[in-house]
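**Student:** Pasting the structures here.
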Structure I
Amino acid sequence: MKVNCWQIVRLGQIKNIKLLRAVSDGLKQIRLTKKLTQEQVFNDTGIHIARVETAKYNISISTLDALCKYYGVTLKEFFDYLSKNK
């Protein structure tokens, strides 16, 4: 039986659980590599990274871009990293 990783959350919003998990795991790995705590990220960016890292919430591209800039990586580098670490 094939499991559907797509879920419609609200009108006009789709939630791809597999993608959210990959993005949250990638962001967490980068944060840990940089030896940053969730509190440090929040204090520096105002982004509640703990919520993002649970993969329960859809984050916007703008939020992802802000986190990537904070971590010193481009969006392309981030998605390349995800592709290599499937």
Structure II
Amino acid sequence: MKIHKKYYRIDRSQIAFVKFIFEGYDGLLVMTTIDQELGIVSLNIAPGCEMEASGVLEDLGKNLMLEKLCDFNPFSRSADSD
């Protein structure tokens, strides 16, 4: 089993809030801010926790801007969304 890495763009004013929420789910995932100005974060999801992480992300997406980024290259600092 391997860690799943996903990238999202969130409202930059909500980065700390989202990180706080995920810290409450001990061992679910690790969130890292990639670009604070653009609100881009990476989520390293623990093996076997994909469904739970997906559920939390779905719930968060109901109340704040949460955009999954596809084909994001953190070295280029550009993002293409779904």
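Nothing in this text is a laboratory measurement; each read-out follows from the coordinates by a stated rule. Source: prediction; values computed, not measured. Cβ atoms are built from the backbone, for glycine too; each structure is taken alone.
**Student:** Consider the structures I, II: one of them gives 17.2 for mean count of other Cβ atoms within 10 Å over residues 19-26 as calculated from the coordinates. Say which.
**Tutor:** I
**Student:** Quick check for you: by relative contact order in percent (Cα under 8 Å, 6 or more apart), which of I, II is greatest?
**Tutor:** Comparing I, II by relative contact order in percent (Cα under 8 Å, 6 or more apart), the maximum is at II.
**Student:** Could you tell me which structure in I, II was used to calculate log10 I(q)/I(0) by the Debye sum over Cα atoms at q = 0.13, 0.18 Å⁻¹ as -0.43, -0.79?
**Tutor:** Here the read-out was taken from I.
**Student:** Which of I, II yields -17000 for helix-only ellipticity at 222 nm (-39500 (n - 2.57) for each DSSP H run of 4 or more, over all residues; to 500), as computed?
**Tutor:** I
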